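A.B. asks: Below you'll find a set of structures to go through.
Just so you know, all these numbers are worked out from the coordinates, no wet-lab data involved. Bear in mind that the values here come from a model prediction, so they are computed numbers and not experimental data. Cβ atoms are built from the backbone, for glycine too; each structure is taken alone.
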Structure P
Amino acid sequence: MASNKSKENRIIYLCTGVLLTIMGVYLNYGDIIKGEFPDAIMLLALGISQLLLAYLSPHIFPKDERAKEIIGKSMTINYFVLFATILVLFLATGSFGFLALDATQVLIVLFCIMIITIPGTMVIYSKII
């Protein structure tokens, strides 16, 4: 049974997630249509992250052994995802050069992947554990 704290957090995450996702889609739509790098992609990533956290709220806010295991395994996987992402971005923008991104855009992509994969892997582990 979900506690009051997880219900409050779920409502807050859901509201901010919907708001940020709508704003992210609206602000990025023009850039994506033009084929340019979307400048406000972080809003969209944060919105998706908030929606995932809304789903996770009952699973991670009771600070029990299951929540600790979900968070621990998720962080371990995200350690490897982060290094794989850095490697792919390094190769794509450097040696092979099939992506033309400046340093700020690379950091934005890295941030977006990191901010989505952390709760994303938690969702996967909440279903497995």
Structure Q
Amino acid sequence: MSGAALASPLSAIVFKGLGVVVVSGVAVQFFLAGMTVFGAGTGWETHAATGGALGLPVIGLFLMSLSRGLRTYRGIAGLLLIVYLIQITLAALGSVAPMLGALHPVNGLAMGLIAFQLVRRLAVQHRSAF
């Protein structure tokens, strides 16, 4: 019996929902950055606030992965949390170390791909649970 099979249906749905929020949030982040770069946005403040808010579902995913029923996702949820923390660090260092700041969108892409992989694994492994 897999670890995820022990998760309650509600916790599995919430876990998947948080993953979808992260994937969607990363896409929105790229859109907001593009709007700002091309002069159609409200500035970097919205991008920064949205990025900060993404921390909640990322941390939620990791904390939920500590439960027995979702332990099979602990590695990928932990990786997502690490990449998110790197994302914040790269943004903070961007003004003093532009070459590090330039890695911010690349790391954002990695964050989106990791979150997408998490959601994909959930969907494939537990079609009947969702």
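A.B. asks: Once distance in nm of label points 7 Å out along Cα→Cβ at positions 25 and 49 is calculated for all of P, Q, which comes out largest? Before the final figure, lay out each step's value.
C.D. replies: On the way: P: 2.1; Q: 1.5.
Comparing P, Q by distance in nm of label points 7 Å out along Cα→Cβ at positions 25 and 49, the maximum is at P.
A.B. asks: So relative contact order in percent (Cα under 8 Å, 6 or more apart), computed for just one structure, reads 30; which one of P, Q is that?
C.D. replies: P
A.B. asks: Out of P, Q, which has the highest value for Cα Rg over 2.2 N^0.38 Å?
C.D. replies: Max of Cα Rg over 2.2 N^0.38 Å: P.
A.B. asks: If you don't mind, there's one more thing I want to ask. Of the structures labelled P, Q, one was used to calculate volume of the Cα convex hull per residue in Å³, for residues 73-120 alone, giving 47. Name it.
C.D. replies: Q
A.B. asks: When you work out mean count of other Cβ atoms within 10 Å over residues 41-48 for each of the structures P, Q, which one comes out largest?
C.D. replies: Once mean count of other Cβ atoms within 10 Å over residues 41-48 is worked out for each structure, P has the highest.
A.B. asks: Let me ask another. Kindly point out which one of P, Q the value -28500 was derived from, the read-out being helix-only ellipticity at 222 nm (-39500 (n - 2.57) for each DSSP H run of 4 or more, over all residues; to 500). Before the final figure, lay out each step's value.
C.D. replies: Numbers: P: -28500; Q: -24500.
It must be structure P, since only it matches.
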